[in-house]
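Take a look at these structures.
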Structure 1
Amino acid sequence: MKTFYFFLLLFCLPILILAQEADPSQFPAKSMSITGTSESIVIDGKLDEAIWNVLPKHGDFYQQSPLDGVLAEKKTEVQITYDNDYLYVAATLYDDPNYVINTLKRDNFGDEDAFAIALDPQNQNSNGFVFGVNTQGALTEALLAVDDADDGWDNRWKATTHTYPDRWTTEIAIPFKTLRFKADNKVWGVNFYREEPGSNEEHIGSPVPRQFDAIDIGYFGEMIWDKAPAPQGKNIAIIPYISARTDRNESSDPKSSSSLDAGVDAKIAISTGLNLDLTVNPDFSQVDVDRQVTNLTRFNIFFPERRQFFLENADIFNGYGQFANSPFYSRRIGLDPSGNTVPILFGGRLTGNVNQKLRIGAFSMQTKKNEITTAQNYSGASTQYAIGKRSNIKGFFLSRQAYDGSDAISSDYGRNVGGELNLSTDDGEWQGQAGYVHSFKEGFSDKNRHVYGRIAYSGQRFRTFLFVQNLGQNYYADMGFNARLNNFNANTGLVERIGYTQIGNILNYYIYPESEKVNFHWSGLENFIIINEGTGLNDWYTRLRHFIFYKNTSQLRFRLNNQYTDLIFPFALTDTPLPVGDYNQTEMNVQYISDQRKLFNFEIFSVYGEFFNGTKFTNIIDLNYRIQPWARFSVGLEQNNIRLPDPYGSLDLTLATASAEINFSTSLFWTTFLQYNTQSKDFNVNSRLQWRYSPMSDLFFVYTDNYVVDGKFGPKNRSVVLKVNYWFGV
């Protein structure tokens, strides 16, 4: 019966899409002129220079969420000018003084009163820059692509704010050296964005349909220069570091050790479009620890990348594959499967635009031999050629090669080559994708492909996608992540690889009522099917959901889930593995997120239902309190109570977290994070003090302590790190 309904759904999908009424709203992009100034502008946020009294004010912002295409009630005015070195932006945002301020830390933009400018210097709707600031002057910058925003990018620029009883103002100065643009280009793409939590709205200078991100590069307006800005001279940054650390490991001999280390990064603008990043002996000791999770699945969990070197311009390498099946996963470089550091000796990366259509990326990283693995070289290249306004064709090559000294180990390698075609209508409502990845590994010459495709529609009310992918049993991605190819057999203790085909479909419908309390309703149906090679249907997951988004930023979410599983290997969640066989599991969950504007806010999430041949009751609660603007505190508790029939037993798992973030200013932060996980039998503490003593230059003091929780509580390992770096601009 499920098969019948699934194929009925696929048959009706085109009819449902074509039956949608065309959206009558028009979204005309705005144009604005920019003239230069010889006046000296002090970036203090007060707008008291004479130039701001004579420059035109660009207002009439539109709502983008929850409504779109209508003028915002709260007034925003933007002015813009430039001199030989900087692009200057002034903004006046009228509001009451009850601002929402989440943090003073850099790169934490969103869900607070904030303003941003987005720039597309090439005016090709393909790549750009975003610079944002909240009411207290906390900065965020990001690189922008058609379908991605990369907030791992950092560079030099300035912004300061000032508050008044009825408004707040900001002055922004962006060095032309920070931007990459062609000479003689007098028209840039531009848009302005305002986060307005007081009314739970997003405002935008040039209107963007609400089904897309507010800063969608395909809907930018135009900024017309009176005189095309001249590209700057050399743009080179040298960032050396020195670090001292001491470690104690209870399982090693000797237990304690100390070290002094040094390294250097360099950022070199090769041209107006290309940037070269180099690193020698990089150190990531200041990076936040991974957030632990409770894993009740049969497969590995995906952890996000947190190291800045790998985050910057990552979209050109990360954008291949489907969902968790990606040929490139940067955590494979310099980290072992447990997240422990594997020293990187040196590396380089070249990324950027060759011309208006062609974007490239290439990298090579060399790791050091240690007790776990041989020395490794990780290299890759990716190209992206634009077709029309939003479409592109892409190709890549990835290679992992093991080394014994300076000699390559001929049989120890893993390589992938592939391509992808991404098609989209100019308005972004229809998208299609087709991709192919081939793997090369010693001893495997068949069943070594990953083939995938996707079609999607994003309308005002109705949104859907259908995708299919097939991964062969011998498809390897040594630099990537695969969600399900490895299957653990609890009886033999061996991992067996099984290829599979996955089909997935989501149907979403949005209702925007005329209500004083509700912004919108979101209802949806999901179907995901896994068909294993040789054994047939393995998993069928179906979900019905209804979410309510309130005007006060709170949310109420309901889900009804059903999963059929053909367990082909015993599953060892408890001491006695669950037996092979068919399982049909239904569960219901409810989630409530309180008003995020309040100083105290919380989230509760409860799940109850069948779990294989037993039951599972999950409760999650997160409590958050902030003292504006200088502190945020949170505690979280996840409890999983699993009851299985004899002889499989029961399982009670606890994951508890606590964090404290104290912002002494926009340049001095202290963050502490605690985690207690009974599944991994671990308790850890990570505390980090960061002082940005000069632009883009930091001093870090990091304390990490891990304890084992297995019948008794005891120390496992501890480290203390002092690190300082400095940004030399050339």
Structure 2
Amino acid sequence: MTELRWERLTGPVAAAALFGIARLLPTTGFGLWLRLAAATLLVLLPGRLVARALGQRTMAATVAWSVAIVGVGLGITFVLGQSLDLALAFTLGVGAVALIALVTRRHLQGQGLPGRVRFVRAFVVFAGLIIGAATWGIQGNLSGDSFFHLGRIRKLVDLHELSLHRVGEFKQGGLHPGYAFPLWHGWIALVSRLAAVDPSRVARHESSLLVPLALVLAFETGWAVFRSTGPAFAVVLAVFALKAMAPGHGGDYTLLWQPAPVATQLLAPAAIALFFLLVRKPAWMLALTLAADSAALTFVHPTYALFLAIPLAAFVVVRPILARGADLRRGILAFAALGIPMATALVWLRPIADQTLTLHLGAKELARSLHHYRSSLVVHSLTRYNLAPQRVDRNGAVDIAALVLVPLALLARRRRWAALVLGGTVAILALELWPLVFPHFANLVSLSQARRAATFVPFTVAFAGGVAVIAGFSRLLALALAIGAGIWLQLDYGGNFGLRAARTTPSIVVWIALFGGAAAIVVGAVLVWARRDFLRERARRRGITTALAALLFIVPISVHGFSHWTPRPVAGTELTPGLIHFLQRDVPPRSVIFADMETSYEAVAFAPVYAVAVPPTHVARTTPNQVQTRKHAVQRFLLQPSLGVPHRWDANWLILRRKSGPVAWALAQGLKPAYKDRHFFVFALPNPALPLPQ
């Protein structure tokens, strides 16, 4: 007879109770926070239960399975043309099945974390909650790409017959190659549905609840790579300094609800942690978990998944070179678990990507694109160009220190982190800085995306490992260098943020990392071949010193970050509250609106409608989207109004700014405003099947 393990119900029951209490509270202040927190826990819970049923007790496994389960639920929803409720039912149903398995299983075996490591992780969670609470207060207006992502979340929440093509900006448009399958948008939409909170409010505040996850995953990544709490905590500090403190205004921590920061701060760290756990102790359940995370990462942000595979592939190659064949078979196994689902997803996405105009640039368009990104590139000719070295270390002190410390990994060549640092750094820098290779890479993933591969240099691991090596030789030297270098680098090289930021960081450190890292690999290989062992690492005995030195280094960066702990100086939406209310209440879902591009772009974010045209910088430039044709249609209408133009695009509603010229024309045509305020007029367009007014 099966013995039921009722104590395993404690977590799910507590989450359900918290959710019930939260739904009784108002959607403001603490009530809003508790609603979002409870909804977030419920979306994570099925992933945690599945991970536990498979014997995986890490947060990396929880996040991997949570996003993967939502992805499968969304896929079923799209195939059947149902609403988000089906995805929600599937997600909770999978959690229920996993819970039954947990309750009925007597013993659970698998990989977790030692007790002392769990204690440090608990401290990281506590710190993350405090930082998340501080982030709540600086999440200001939505702007830029936020409207693009909010529009997809909005349609997932509000529309009843969902498909991949129905969540975009255009009624007759194509899929976005980067977000063809809106996996993370669906995850956020489930939080919105469970919390009964408007998606725009989720977009403004969900990030603060994901901050603890980001920090915990950084810690688990450090632990999996170093197998030591001191360097793992140093990784957390480096991530915090890079992503939140150096940019000011909360950095990426205010944008964690968007797919790109989620890919780099949640899914990619989870993949690295699972990858190294699998290398250390192969198990099919762990391989399956890594595969789930890999698939999720690829659908959330395909190019970032590809960029992550580069340093991990380099690790598989360099590790046996530096450690006499160690981990070769395990590394290949782990990379297969990572690469097979990634490759499968990329094959599905490839036909969509082939429709992207930025991947098939002629000479004129390429010259224009190179000029647009001129601050990030070194251009020799139309066939020879590369990323500017100063863009590699653009994030300031941590990046610079990490690059300088890369060659020190030679002193720890037998450790796995050394192979990751040396192999990953050399591989990515060679790809980004070699003008004969970079153009081909840009043609593969687009020039816009190719620039971003440099962010996947293992900066935080190189920083923590380098500090650990120095601490192994001298505690005093490590602490003194940390505080001195931290102050100097923050004062002189605080970082360059933004596309047009000037190049003020030193390029010499990038070349030190590239050539010093390559030389370290060669020297390490020679030492292995010669069977010499006079270079030894002593750093693993100095974990506390490593963590303390990392803390001292980021103090000046944190002073800068907290002195700029304010909302981003952005204007937010130009739509009036009245217009937003009208679009949500009186305009039927899936209607097509015709307006100037900025108004259309924001309207699509706040109501489940489609636009005729939006700014080209905020939409995929694919053949089906006809971005330029749509843009010219709107421009032509604003100069020479005619009902034939919106009718050709099946528009149902016309939104005009009060001060624009076409307002007088619309009134003269006999169109009566369905809504007006001091900034906008909204007209219901007549049936295009009827004769047009003369």
Structure 3
Amino acid sequence: MKVNFHDPKYYVNREISWVQFDHRVLNEAKNKRVPLFERLKFMSIVSSNLDEFFMVRVASLIDMIHADYDKKDIAGMKPKKQLEALLEEIQLLTTEQYNAFNRSLIPALRDRASLEIVRHHEDLEPFETNFVDKYFRETVYPVLTPMAVDSSRPFPLIRNKTLNIGAMVRKKGGDGELEFATVQVPAVLDRLVPLPGRGDVQRVILLEEVIERNISKLFLHYDIVCAHPYRITRNGDFTIQEDEAEDLLKEIEKQVKKRQRGDAIRLEVEDEMDKRLLKFLRKELKVDDNAVFKIDGPLDLTLCMKIYGMEGYEEFREKPHIPAPVPEFENGADIFDTIGKGDVMMHHPYQSFKPVVDFIRQAAVDPKVLAIKQTLYRVSGNSPIIAALEQAAQNDKQVTVLVELKARFDEENNIEWAKQLEKAGVHVIYGLVGLKTHSKITLVVRKEEDGIRRYVHLGTGNYNDATAKLYTDIGLFTCDEKVGEDATAVFNMLSGYSEPEGWNDLILAPIWLKDRFLQLIGREAKNAKSGKKAHIIAKMNSLCDPDIIAALYAAGAAGVKIDLIVRGICSLKVGIPHVSDNITVRSIIGTFLEHSRIFYFENGGKRELYCGSADWMPRNLERRVEIVFPIKEKRLQDELIHILDTEMKDNIGASILQPNSCQYEKQDRRGKKPVNSQEIFVEEACEKYEKAFPEPVENSRVFVPVMSSPVPEDPVKIPKNGGKTSAKKKQKESK
């Protein structure tokens, strides 16, 4: 039976699949095995995810509809049908989110943490009202800017994602027409206002409730008919005609400012909002009824992150994770000498990101280093890497940095970094026309006794020392000559338009990465048909490229065992007879965000493993500069296989995609040993360091003081290392 593997019935719409991912994040917020304040963090992530999703993906669908774009997606849905289904799914997700917040988290905070959130200002005790009114008068009132709307004052610009209070007002002493007034809840003040204590329970009230209680003081000549909070999300996506822009940096600066003025695409309101106020807002903001979200609770649950950060509740949070040192670079080891002895692979955040920072820092001051070249997509707010690159330029190194100005929602940061680097004398490239440069690569050129040597760092994650403590990623240091040649070719291509005639080891998108993946998948199918070993394990963030999925279906139908670890979007369906009954998909949600991309191909027993910056998505394979690199040394291949194998056994953070659907379920763990892959990797990173630098406990000295009473049976032992806490012990204490 011939099967059309591109048939839309075998695919899931990517947007619907993303909503299912947010459901999995929400499940962690509902999971009572997770520490209470960590559940708040997951609740906040759901809301921040939704904000970005509306600003980009929902906005994109709306733009398609306005442009009469009628092409179907891989699941056979036109944009209008996608939008309708999507908004319905998000309404259900939002309802489930607030049910969990109101019925589970709020009572748990009160009962277990003695923290009570006062939902309505009418519920304040008399002594609390005095405090709230004084706080409003002395702290809040001076910051507010009330705005009325009438014939001389048009409807104001309501900024994207800001919290506001809208009111219908009427002039005192009359029965005239209702008028609209609004005030923005100031983000410069804490949204959580602690109330004076009585008893063991700490009560807090939200800033918007403080303002709502005192809103009559902002409009003295009016009666307040009703007042309710509201919040809008605007279209945050923009396109740039790069080939027409004379100055890309200035054009992006201009477009970023437009985000605050984009069309309103979601209106969140209090569920009890007066119908007259809601009607006015909908009309002025031009929001359709299906994009209005009536909320039973505080608007914008990124608020939960504020609660998470409150002092005095450490017992309800996981202790901060301390990455283990990378043994190869400890004990005074020289970075270049170490890399020269063999490839070094790092597993973040279980292992420290410090060697990557030190790599740039040492290169900046090393007199033998001639040049440093690096791509930057997202960096931290106070980046030590930026500082090291500036220092290198000041030390007369040839420093070239590609700063990707089009990194979504990081455009402003990257513009500032680009300007700062240029002032320091760094040669800054802004990327290629029509492509985002998403690859993670650093090249250091060094003049040594036997000639020029190239040192390369390749990674699956950004050069961001902050997110490197939160995201799981793979990094590789190498001075392999072939990789060095390819790295030089990459930067020559980025800066000088020239694509080399051939490549050695690095696989680049959009040049030939997709074709290479299709070839590797096809080879497994061919091996399966001829009776050879055939197995694919692929770990990534998202999977929605139709050609890759069709190739996986064909390989699975040919007998290839395919195991996929996909954190987010997955447009592939499993368990379809003769199509995907040899394919499994799991998604892992845990303390750290799963971000690494690892690809394993059995290849008839001659296994091949790759890591890289690219997901299996059309944008990564066709519209971005991405790099996938092979892991060639057997010892490092074994480490990667162990990572994949451990994640395939995970039954704590993993959810399994169910047959012929987009639904995921946790595994039934009855009778099974619990396996949490992230906790295992934390322990193993410590053990690896301890094995390299064992503490000399067996040679400890024993000091026996002269005492009038008998010597204690267990005298205190002081190790030769001065009693320094081991990495493993630090990790255990941090957990």
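Structural remarks
- Label whose coordinates, when helix-only ellipticity at 222 nm (-39500 (n - 2.57) for each DSSP H run of 4 or more, over all residues; to 500) is calculated, return -1000 (choices 1, 2, 3): 1
- Source structure (of 1, 2, 3) for mean projected area of the Cα convex hull in nm², for residues 269-348 alone, computed value 4.7: 2
- Computing distance in nm of label points 7 Å out along Cα→Cβ at positions 53 and 69 across structures 1, 2, 3 gives 0.8 for structure 2.
Bear in mind these aren't lab numbers, they're just calculated from the coordinates by the rules spelled out. Note that the coordinates shown come from a computational prediction; the quantities given were computed from them, not determined experimentally. Cβ atoms are built from the backbone, for glycine too; each structure is taken alone.
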